[in-house]
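Multiple structures are listed underneath, in structure tokens.
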Structure 1
Amino acid sequence: MTGNSRKGLVLQERDRRLLRELGVMRVIDREQAKCVGGFGSTTRANARLLALTRVGMLRRFFIGTQAGGKKALYTLTSEGATLGGGALPGLRKRSDEVLVADFFVTHQLFVNEVYCRVKHQPIPLPNSRFLRWISFGEPIEGSTLIPDAYFEIAQHEKVLAAFLEVDLGTESRSVWRKKVEAYVRYAVAGNAAPAFGSAQFRVLVVTNSLTRLESLRATAAEVTEKIFWFTTFDSVDRDRFWSAIWQRPAENAPRPILELQP
């Protein structure tokens, strides 16, 4: 159903979908808006983002790029969050503020890259479909862990349940080891079944370099050979999320996280 904004903009279903998605993603750039909003044209995406900003549904700010320029980012205003029914609020940034660097924003944009691939890109295996994605603002029940996300994929009669950890190389080895130990305790305690409906889960770790990947794998292998799967953003970009790009703590041969079912 469409409706009029306070300044006369007719909200389309695509606008409402974008606002809902921002309630999960919290902050987006133009390319992510094109993905979740279904825009086929960059010009059309730019125009709609600007229109939603001007009527107070979105707040625009900027972040510096490695090339020395700046990139526009968008987050929900309180009015946009109400219309979108988002689970998480928008970021508290001033309109047109320019950030030199912001770890939270950068990290969230990388989480969103995974979200776009998991929910909005086809899964290249028959009878496989996206079920749900959960974002967290506080520790999961029965643990001190705050995963970057949790998602489920249905494949035939099975469900892949996975927690997501996006690693940008900022945590020390000791901090990462404690996180691995916390996931193992959570799995052994069986808390995932009542909380998420699935007793078994994986922890998918996407990091920013092969060197970092090997460090994380080695640390995880000191605790467990199970649960964890590792890859890099370069591998995801080059070979796709569902390809054989994932490595286990103690195995060298990469594997896909979904296998072709007989």
Structure 2
Amino acid sequence: MYDFHHNPDEYFDTQKKHCASYIIPFIETVYPIPKGCRVLEIGCGSAGVLAAFLERDCTGAGIDILETSIDVARKKLAPYPDVTLLAKDIYLVDVEQELKGKFDIILLKDVIEHIHNQEKLIASLKNFLHPGGVVFFGFPPWQMPFGGHQQMCRSKLLSRMPYIHLLPMPLYKWLLKRFHEGVEGLAEIKQTGISIERFEKILKKTTCKIINRQFYFINPIYQYKFGIKCRKQSKLIAAIPYLRNFATTCVFYLGRF
């Protein structure tokens, strides 16, 4: 186990391996990825996920609101010839002028749960897609044991405490302050966290049809972070609305408008 979120090199390499081993096969179950396929990663960070597609001879782009993240991505993706990286608000991007046109695949991995107006973002994605293109979403349901991202806390005690993000906001903020944690960032995640049911409701409202879906009892990325083998969620638990959120650490979706 290593300090996953604070080691840029390890973070990039792990995201790349995770994508190659799990995300790409999940997409290819229903949507073949040919050479030259155009891929856009939104909220790309250091762009490890995008790199796995570039190694498959895809082309594409990465967008992140943080210039510091894009600076790292530029260094990491320097060996790849046909990639565009932008530090910009996604709503302000001109897809034709700044991204060289539309895409076949859009990726949002561990992004949607950080967005305030999730319906607005998802509805806007069709403006970036070729007809027949697909969108990949991967995120932790809000009610899962570490849905508040408390694993990123500096305090080892808090980082290992499941479900504390489900406390009432005043009590949650008090607890974070008590351990000298950054209150605003974690409180914001509490405000934007999304459940399976609410996510699927937004997809339906924005006319994004689910064409593939997979729930995980053990998130695939945990094998790199903690050495814990990936396990898919049981079909019985996955079929029980609301309850499944508490026992599902990650969900994958593939959608098409």
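Values in this text are rule-based calculations from the coordinates and carry no lab data. Every value quoted in this text rests on a predicted model; they were computed, and no experiment measured them. Cβ atoms are built from the backbone, for glycine too; each structure is taken alone.
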Checklist entry - So FRET efficiency 1/(1 + (r/R0)^6) of positions 10 and 138 (r between Cβ atoms, R0 = 41 Å, to 0.05), computed for just one structure, reads 1.00; which one of 1, 2 is that? => result 2
Item to check | Parent structure of the calculated result 28, 21, 18, given that semi-axes √(5λ) of the Cα gyration tensor in Å is the read-out and 1, 2 the choices | outcome: 2
Checklist outcome for this item: Output 18 (relative contact order in percent (Cα under 8 Å, 6 or more apart), calculated) maps, among 1, 2, to structure 2
Next on the checklist: Quick check on the output: -9000 is helix-only ellipticity at 222 nm (-39500 (n - 2.57) for each DSSP H run of 4 or more, over all residues; to 500), derived from one of 1, 2. Which one produced it?
Outcome noted: 2
Checklist entry - Here percent of Cα pairs over 13 Å apart, for residues 178-217 alone has been calculated and equals 60, so which of 1, 2 was it run on? => result 1
